[in-house]
1. Out of I, II, which one gives 1.5 for distance in nm of label points 7 Å out along Cα→Cβ at positions 46 and 198 as computed from the coordinates?
2. To test your reading of the models, identify which of I, II gives 0.8 for distance in nm of label points 7 Å out along Cα→Cβ at positions 54 and 206 when calculated.
3. Could you figure out which one of I, II the value 6.7 for distance in nm of label points 7 Å out along Cα→Cβ at positions 126 and 350 was computed from?
4. A value of -13000 was derived for helix-only ellipticity at 222 nm (-39500 (n - 2.57) for each DSSP H run of 4 or more, over all residues; to 500); which structure in I, II was it taken from?
5. Comparing structures I, II by relative contact order in percent (Cα under 8 Å, 6 or more apart), which one has the largest value?
6. Kindly point out which one of I, II the value 4.8 was derived from, the read-out being distance in nm of label points 7 Å out along Cα→Cβ at positions 110 and 414.
7. Supply the structure label, taken from I, II, corresponding to Cα extents along the principal axes in Å with the calculated value 71, 58, 36.
Structure I
Amino acid sequence: MAKEVFKEIIRNFHRKDIPFFYQRKLELPVGSRKIISVIGSRRSGKTYLLYQTMRSIQNRGVPIEKLIYINFEDERLNGSSAELDQVLQAYRELYPGHPIDDCYIFLDEVQNMQGWERFVRRVYDTETQHVFITGSNSKLLSREIATELRGRSIAYEVFPLNFSEYLEFNKLKPDLYHAPTKSKIINAFSKFMRTGGFPETVKFDNELRFKTLNEYFNTMLFRDIIERHRIKDVRLLKFYLKKLFASVGKPISVNRIFNELKSMGFEVSKNSLYEFLEYFKDTFMILSIDKFDHSEIKQLKSNKKAYPIDHGFLPVIDQSLSKNLGKAFENLVALEFIKSEKNLYYFKQHHECDFIVKSGGEVEAIQVSYSVGDPATLNREIKGLSEACNYLKLGKGTIITFDESFDTKYNNIKIEVVEGWKYFLKHQ
């Protein structure tokens with residue numbers, strides 16, 4: 001049965017043109033002769049990145065019949081390892097004269113299949129070295145890549161759109177010095193902050209976007225966590241996730257959440273809460289950062305800060321969060337740094353600095369505030385920023401705001417207040 005399903009999947013793909021896609025900044029290597037692993041949240045654009053790669057391969061003169069694409073989310077498949085062995089058999093029966101060693105194989109959401117890592121290794125070692133895989137579970141894929149595929153694979157992470165890509169999706173070309181364009185960019189930045197960067201939803205109206213994001217959220221929660229880990233208390237899990245989303249910008253205290261849940265009558269252990277937190281991270285529902293410390297051990301043991309994979313998710317789990325511009329803005333800024341592959345931490349001693357950003361030997365201290373128009377807010381942000389700068393021996397710190405810009409000084413430290421949209425367009 002599975003072989004006939006694979007035949008149908010392969011044939012249907014070859015009969016259709018590669019779907020339309022927007023070009024992403026990330027481009028996967030085609031001739032590396034490595035297994036290319038693409039990891040990221042559901043609906044972040046992994047499949048369309050494969051389409052982008054397929055188009056690049058076609059442009060080199062490779063016919064579509066040499067591209068084997070299987071999406072393992074297909075409901076006709078049961079996920080057994082025995083099914084995997086029939087993929088290439090199905091192709092050989094469809095194209096008996098085509099050798100597989102010059103085919104390009106694309107396996108989408110491969111973590112749904114048992115024994116996928118052994119199959120991929122066998123294909124790579126004995127059939128073709130043009131193999132691309134995607135998956136939505138960071139721990140599952142990273143563990144298998146580190147063992148079965150060690151030395152054979154290159155991994156890439158895919159996230160929802162960054163602001164620069166968001167502008168391209170909306171056909172806006174950044175021009176910081178053209179007033180009409182600048183106004184459109186600021187409006188786009190405001191919308192990006194409120195609605196997020198999942199590619200499919202960019203052009204949706206508010207109602208359809210909310211329903212779609214809600215569907216994404218529930219798929220991640222139920223299929224990837226509740227069903228996979230056989231969790232029975234759905235209400236507890238949702239409440240826990242709601243607390244994490246509401247804690248954007250604050251270090252997570254599992255102990256405090258445990259006591260709150262206990263007082264509400266929930267029966268759960270602290271160990272379970274730590275496990276749930278790992279599940280959320282594995283499925284990319286949240287990303288976390290450590291507290292900065294020169295000791296790596298202390299960093300790893302520190303309370304984490306958690307950020308939802310997309311700021312568009314904030315109102316999905318709690319409508320009141322849609323009105324909290326400060327949380328949405330900090331989440332946006334955190335994700336922009338993470339998407340840029342920067343090493344991100346937070347700093348806390350007497351005061352707190354939102355982010356320490358390390359990249360290529362350079363270190364930045366960053367505060368985030370939607371507005372510093374209130375003198376008390378500006379003073380609070382400067383105190384945390386200057387403490388971090390002194391600790392790291394930096395002569396300059398940055399406060400990222402929504403639309404305010406000026407320079408000031410505090411105890412011989414230069415403070416640059418910058419507009420968020422302009423900062424990220426200059427740094428992407």
Structure II
Amino acid sequence: MSLDSVFSNIKDSVSGKKVSFKRYIFNFFNSIMIKNGIYIFLSIFISSPLDFIFWLLAARYYLPEVVGTNMSVIGLITLVSLLSRFGLENGLKRFIPKESDKGATNLINFSIIVLTFISIPFFIISILSILFLIRDYPQWIYSIQTINFLFLLFISINIGNLFDSILISRSRSKYTVWRSILVGISKISFLPLCFKLGNIGILVCYSVPVLIISLLMNLIFIKKVIPNYKFVITFKLKNNEMLVYSFKHWIYQISAYLNDKILPTIVLLRISEEYAAYFSIGYMIVLISYFLPKAISSSFLVEVVRNPSSIKQNFFMATLFNWIILGFVLVLFSVFGKLFLGFFGTNYKIVYLFTVIGLLSSFPYAFNEMYFNYCKIKNKLKIVIFLNTLYTIFVLIGSAILSPIYGLEAISLLMLVGNIMVSVSIFFLVRKEISLLLLKNS
């Protein structure tokens with residue numbers, strides 16, 4: 001039996017006409033959803049090695065304690081900026097696709113006002129409280145000059161995230177790739193000059209170029225994305241549903257973020273500093289494999305909000321696309337993984353098994369991400385929050401207990417089992433809904 005006969009009733013998601021399976025595959029891989037998802041993935045993927053080069057160069061110019069302090073403070077500001085946005089950037093991605101230019105303009109302007117009048121006081125209270133509670137930082141961190149650059153960094157992160165959300169919501173993610181490249185290169189280029197500024201040079205490099213490039217790209221491309229956009233001060237939101245959605249997504253985002261940040265600390269405290277270094281490399285590879293499903297599922301959300309009738313076809317094909325690419329990555333790492341890890345040092349090969357198991361966990365993770373975004377479309381965020389919190393608690397508590405006994409492999413096994421547990425829970429809770437999504441399209 002040929003594939004064409006099996007999928008004889010399949011319809012193109014754009015034209016709505018019946019097409020052959022081969023033609024559908026071609027159209028799908030050439031679709032806006034896949035292109036947009038790949039651009040989102042590239043914008044994240046490209047920034048990682050550029051950041052790595054930046055910190056490598058910073059280590060050549062500055063003392064280790066200065067680099068460590070800056071990394072700690074920048075991580076702190078990133079967390080504060082995430083908390084201060086209250087999920088608004090995700091609300092924009094969810095609601096802009098179905099809005100007219102006028103409606104999208106209202107959502108964007110309202111979000112800017114909220115970020116201005118709520119996020120800034122949030123930053124001031126949070127950062128001053130943290131800095132004066134933690135007295136272990138060097139004295140230069142507490143200067144007014146440093147606080148000013150921390151504020152610039154905070155603003156640049158929020159503007160960058162807001163701008164990226166607008167681009168993704170209108171399927172213009174290729175501009176986010178250019179922003180990642182320009183920001184990464186500018187930070188690296190200005191580092192030798194900023195060295196003359198002393199200890200705050202790293203903060204200057206990390207904040208000023210990002211802010212300037214984000215503002216310039218916003219001014220240049222906002223009219224391309226929303227032709228009739230005009231900024232006006234508004235305190236009235238025409239779609240109040242976005243606020244509820246944003247807040248719920250904010251809760252989900254915090255639990256996901258904490259999982260990524262706490263795991264390295266568990267390895268450091270429960271195993272050793274040496275193993276924390278090995279873990280950071282293996283975990284970085286696993287997280288990169290997680291980026292693809294996250295990017296494709298985000299693009300799936302945008303396209304389905306714009307065209308609800310395509311939900312079945314896009315869910316099935318996006319899931320299949322994720323698994324094909326992840327399978328290729330798994331095979332590639334299984335063959336060349338030890339050689340790659342050897343570049344970091346002979347001892348780093350001990351994370352090979354941890355990484356392979358972690359890559360295996362990306363398969364159920366890809367399905368979970370697709371379903372989570374389906375829930376976001378259907379405004380069923382309570383399920384997303386519950387299952388993600390369950391996964392986070394399971395992995396963190398399990399890692400703290402088992403990693404000192406069984407090593408790093410225990411953590412990746414917990415990630416694999418945790419993701420499978422979430423997938424099984426999804427099938428158990430909504431098996432009828434899932435069967436409709438995964439069965440052939442009619």
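No value in this document is a laboratory result; all are computed from the given coordinates. For clarity, every value in this text was computed on a predicted model and none was experimentally measured. Cβ atoms are built from the backbone, for glycine too; each structure is taken alone.
1. Comparing all candidates, it corresponds to I.
2. On the way: I: 3.7; II: 0.8.
Answer by label: II.
3. I
4. Computed on structure I.
5. Details: I: 13; II: 22.
Result for relative contact order in percent (Cα under 8 Å, 6 or more apart) over I, II: largest is II.
6. Values: I: 4.8; II: 4.1.
Here the read-out was taken from I.
7. Working: I: 75, 58, 44; II: 71, 58, 36.
Answer for the origin of the read-out: II.
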